[in-house]
Structure formats: C-alpha cells, structure tokens
1. Kindly point out which one of P, Q the value -2500 was derived from, the read-out being helix-only ellipticity at 222 nm (-39500 (n - 2.57) for each DSSP H run of 4 or more, over all residues; to 500).
2. Say we calculate FRET efficiency 1/(1 + (r/R0)^6) of positions 138 and 202 (r between Cβ atoms, R0 = 30 Å, to 0.05) for every structure; which of P, Q gives the highest result?
3. Between P, Q, which one scores greatest on relative contact order in percent (Cα under 8 Å, 6 or more apart)?
4. Starting from the value 0.70: which structure in P, Q was FRET efficiency 1/(1 + (r/R0)^6) of positions 34 and 322 (r between Cβ atoms, R0 = 35 Å, to 0.05) calculated from?
5. Ranked by Rg/Rh (Cα atoms, Kirkwood Rh), which of P, Q sits at the highest value?
Structure P
Amino acid sequence: MRKVFLFAMLSALFILLSPLDIKAGTVLPTGEISSQDVWNIDDELDATGYVRLQEGGIYYLSHYIPLNSNSTIDARGATIFINKGAVRNDPLNYTVGYDSMSNIKIIGGTWVSFWDQGCTGTTFSFAHCQNITLKDMDIRSTNAEGHAIELVACKDVTVSNCNIVAQGTGAWNSVEEMIQIDLAAPHNAPFLSPVYQNGLPCQNITISRCRIVGNRGVSASFAKNDPQFLNRYHDNIVVKNCNITGNTAEGLALFNTPNAIVKNNRIISNSIRTKTAYSSGCHITLFGKIRAFAKGKISIRNNIIKGGWTGFQITSHYKTRYGKLSIRNNKIFAKKGKKRALVIFLNPKKKPSVIKVSASGNKLRKWKK
C-alpha cells in the first residue's frame, strides 16, 4: 500500500512539472531575493557546464555568476533580476593572454535591474577571454553610466540579435557606452590586477542584428591615459544590421582599429553638442604611431548615419594614416550641414587621414531634426 501511495505521489508531481522543468540541466528559480539562485546556477555549471533556466521563471542575482570555460546558460523565456552584475569570468582563472576563459554561450533571457535607474557597473563582463557568443538577449539592466557588455582583451566574440537599452539617464556630456570593446590597460580596466593590465586589445568582434541604445552606443577604446599602450590596436571589428543610438555621444566610435566593416546599420547620435566629435554619428579615429594601419581596410556601406558636428568622420591625430577606406551607398546627415556630413580630416602632415579613399553612391544631407 505504501509503495502504491508513493508511486501515486510521484506521478502527480511528474504531471505538475512541465517538460522544461524536468529537462536535464534545468535550474528552477527559488523565488527569493537572495544568493541562492546564483549558487544553484553556479553549482550546475560546475557540474555539467550547462544550465537551462525555466521558461517563465523569475530569477534573482544578488551578485555575478562566475563563469569558467565551456559554459552555456540557456535563459530563453526566463526573466533575470540583477542587483550589481550578471556574469563575469572567474577572476581566479585569469591569464595574461586570451585563455582565461573560452567557449561561452549565453542565449536568451530578459535581463533587468532591481533598481529603476538600472545597475551600476557592468552587467556582462569578460576579460582575457575567447570564443564567446551572446545571442537573442533582452538586456535592460544597466544604468546609462555603465556598460551592458564589457569586453577587455577578448577575441572571437559574437553579439547577435540582442536588444540592449540603457536604464535611467546619464550626464548630458556622458560618453559611457552600452557595448565597450576595450584593452587591458590600467585606466581602461582598473578592476584587473596589475599583472593582467598588459595592454592586450580585442580581435574579431562581431555585433549583428542588435538594437543598442545608450549614452554612447558602441565604442572600441584606446589607452588615452596609459601612453605605454597608445600604439596597441583592436583588429577586425564588424558591426552589421544594427540600430544603434548614442543619446549624449556617438552612436558608434572605433578608436585604433585598422580593419573594420560597418554595413547595413542605422547609426545616430542625439547629442545636443555640435562642436565636438562626441556628437558624430560614426567616429573612427587613430591615435598613436601604428604602421599596421597603412595596410588596414575600413569598409562603410549601406548605412544611415546621423550626427551633430559630423555624420561620419575618419581622422588621424598623428602622422600615421589609415590604409584604405571604402565608403559606398550610405545616407549621411549632419546638423552642421551637408559639408560636415562626410569628413576625412587632415592629419599633422597636412594629408588626408586615409591613404586611399573609394567613395560612391553616398547621399549627404543637412540633418533637419
């Protein structure tokens, strides 16, 4: 009789649970604002490398989930409330190259903040890593003065089909970006210990089919305050099929990047400033004396770009120049007027900032907002 009763109870429990609840690797939400959801997810990742969050489940992250290599978080259909940050690679496993962590996938999920103005700091933080995929995510967790995604010294990263929107408002002249592509320098990455602040940049970063709204949308940074790393550069950045808005600075800013493709995007700066490059829609700039730039290729095509001081500009602040610029079939607008829509500044040698320019099919307009 006892066995029959036990079987009946187990059968009833099985019926109450949905297929997703019993799928291998599923971690059910606790429903508590505590550290327990983080611990449960972390335990499952340590055990199997795979976590499935319950569809329709609500999770609370009191602090970062520390990831290790070969980890997947499938959050499709789940809502995750964040206190300070969501995910980072485990600081205990840092190395000075790209091997601190590899083979990471985060799929889906609505990532929101405990707070009305969003979380401070960074929601998804990766340093000295490679082979990272973030896709199908709705990230509405980060304060406008923070970063939704921060990539420090990373390579082979794909961010696709994500909705990334800053929460709250920042200063009228803020230049903080929702996606930050950074190098491991002391001022750029102060959270790293000195041994890992070796100036390593990012490589092979692709952002596609995303909507991104922030004080600044996307930026690849340079070592402005660390001159020993001023000649370090990111390489092979692709931004395509995105809608990017910078509310107080550029929509897209690529510093010290000799090879980049920007295509099929809508890129806008809504900055009220019209006397600074921070209000450009797309701003590509070279700092440092970097010979590799002479062989680099920048491709800008089939975009709608709108800015204040300029629509699109490519500049060099040193005698070094970009190699080739192909700019085709874009619609480019500037509040300063048609002549400021497309700007290729002179460098200190009184030459254009690009060795060879191929331009055709572009429509330049004054932006009458």
Structure Q
Amino acid sequence: MTNIAFFEPAYAAHNQRDWEIRGSYKYPSLLGDLHERASITLLMRDLPPGNDEHRKRLETAHGVRFAKIDALEDAGQHAAEMLAADYGAAIDDHAPDIVSTLNGRMIGYNYALARAARETGVDYVYRIAGNDIATQIAVQEAQGRPVTGTAFLANLMAQERYAAEAARTVIVMGGTERERAKTLVSDPSKIRMCRRGVDRTHFTPPAGKSERCHRILFVGRNSEEKGIDLIEAAAAMLSEERPGLSFTIAGDFEEREEGNRRYLGFHGYDALPDLYRDHHALLLPARSEGFPQVVMEAMTCGLPAILSQCLFSEDFGLEDGVALVDLDPRAIADAILRWHDDPALYGKCREKALGHAAAHFDAAANGALYHQALLGEVA
C-alpha cells in the first residue's frame, strides 16, 4: 500500500480555532476514503492530545496516524534550510512514498519539503492553496513594510518556482491559479485542478426562494487581501442609495454594528449553512485568493456571488450565477444594485448558481480527482 506523509502546521493549544477548522472538516473532506488505498501519516511539530475529539475521528474514520516532527524551528521561509533538514530526517524515519500538505501552507514550508523530497528521492506533490506571494504583498505593504522590489520577494519567488518544478504533481484549486502555475514549471501537464468540494447534504438551499436581494454576506478572515475596505466603501455608497440593503461581515471580527454593516465573529462548520441561508448574495472582492471554500458553500446554498474579475475570470462565465467585478467600490455597488433592483434577474442568477454548484462542487466527485492526482494516477 502506498505510504503518504502530510507535513502539517503544528497543533497549538492557544489557537483552538485553527485546529478546529483543520481537524473537524478540512482534513476529513480532503482525506475521505483515501485510507482504503494508502496509509496516511500526519506529521506535526506539536501534536493534538490523544483524547482530542478531532484527532480521534481522523484516526478512527480516516485511518490517520499522527507523528511528531523533531524540529526546533518552524518559521517557514525564514528558516527553510533548517526545516529542509528536519523534514528530510522525518522522511528517513517514516519512509513515505509520497509527501505533500493538506492545509494550505506558505511557500517557505513547501520549499523546505520540496528540498527534502528531492534529496531523499520520494515523490513530492505541491498543493497550491492560494497565491501566497500576492497575499504577503497585500498584508505586509498595508502594514507599511515594503515587499515589491525587495530581496525577500525575489527569494520567495525563487522558492515557489523551485517547489513547483521539483514536484511530481502540482495541484491547484482554480483556473487563475492553474494559469499562474503554468509560469512556474517546464511541464504544465503535471498541473491538476482539484477543489475540496462541498458536502451537499450539509450545505442546502432554503426551503423557499427569496424574491429580492437585499442581504449581502462576506465570510472570511479580517485581512487586507480579502477586500474588506472595498466592501465597506461600497456599503457606505449604498446606505444612502438603497437604505434597505444590509451587509453582514463574518469571520474573525469584533462583533458590532456600523450603519448598514453588521460584523460577526467566527462561525463553525455546523453554523455555516444557516448563515448562508439567511442571506441573498455572497460578496468576495478579494485581491488574492485560490478558490475559496466559501464560494462553493454559498453557491450550493443558493447564493449567487459577486467576485473579483481579476481572480475568477478563468473559473466562471456569464451563465454560472456570478457577477465578476473590478476592485472598485462603485463597480461592486453597481453589481449589487443590478440584483437588488431586478428580482427576475436575481432569480435567474440564483438558479444558475445552484446549477453550477451541483455540477462542479460536489465533495465526492472532487475528492476522487484529488486522490487520483495525489497518487499519480491518470485522470
């Protein structure tokens, strides 16, 4: 049986939310029934306790074995050489045939794993879960730390190119990332697109159909690349133009209300379907993304989506229940107004979103594609 080792972020008792997201539904949705075809080891510098409910479920339902990485440093691109040595030692100890990651990880970790895999002669599968470079530029430059034109950026770009070229297979989640990945490798045929998919028995549309679009939802991190400033600016425009419109911004936010905006805290997996069903459209004007899970979940619950043109033009067309917009508050506001002011158009987009989600976002179908890519099987 093929032996796969996934090199994952450390369990941190002080960050239970991150572990809950990974342990309760991210890892299970990716692993599925993979244990029937491969032995699976999750390697972490710090392990969850043996009695942790998510760990026990992964062990019993998904055949996962947990093992500790003997590493003194875990700082990504800032300690890539040390990490590569530690990862190489872990590969020697556990003798996997394939190494990869389940959680989306920053480039430095993937570079270190690619180095270790190449030096030990095992297959490395690079799962790109977003544009880490674009995200770091957005976040750091918003904090006044320059990235563009620096040696740090040049080194990050070199690390990503090395990891992609060293990989046997490069897995991406969306069309835009696929096009970007093609610039990183000499053999674009090794790029496979595999989304995590959605459990369509958990994420279901509401029983009745809304006739109007007046409650707009964002779900995600409070981070610069997510375009929160664009949402707030569009909401401010519409507070006078359409007072009946409201915006909900959910994620790691302080709970509060400001004008037509309501900020909510984190919603766990079980609470997400009701959150989607209580709204009429998803708004995600992000500057950097892979292919967000929230888009698939929301569309499966019947929400058409307003998304960044620059990030999603390779994934969606006019008949897919989305509106693609420029990163401009006026353009975002106008897209919302089109759905709000034309119930017939909104109804058609809602049905198109549901149809597209059913055809493309099913978890079982996407999981099979992911397992094929991971194991090196022909699609």
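1. Working: P: -2500; Q: -13000.
Structure P accounts for this read-out.
2. Working: P: 0.80; Q: 0.45.
Top value of FRET efficiency 1/(1 + (r/R0)^6) of positions 138 and 202 (r between Cβ atoms, R0 = 30 Å, to 0.05), among P, Q, belongs to structure P.
3. Q
4. Of the options listed, only Q reproduces it.
5. The maximum falls on structure P.
None of the figures in this text is laboratory data; all of them are computed from the coordinates on show. Note that the structure is a prediction, hence the values are computed from the model and not measured. Cβ atoms are built from the backbone, for glycine too; each structure is taken alone.
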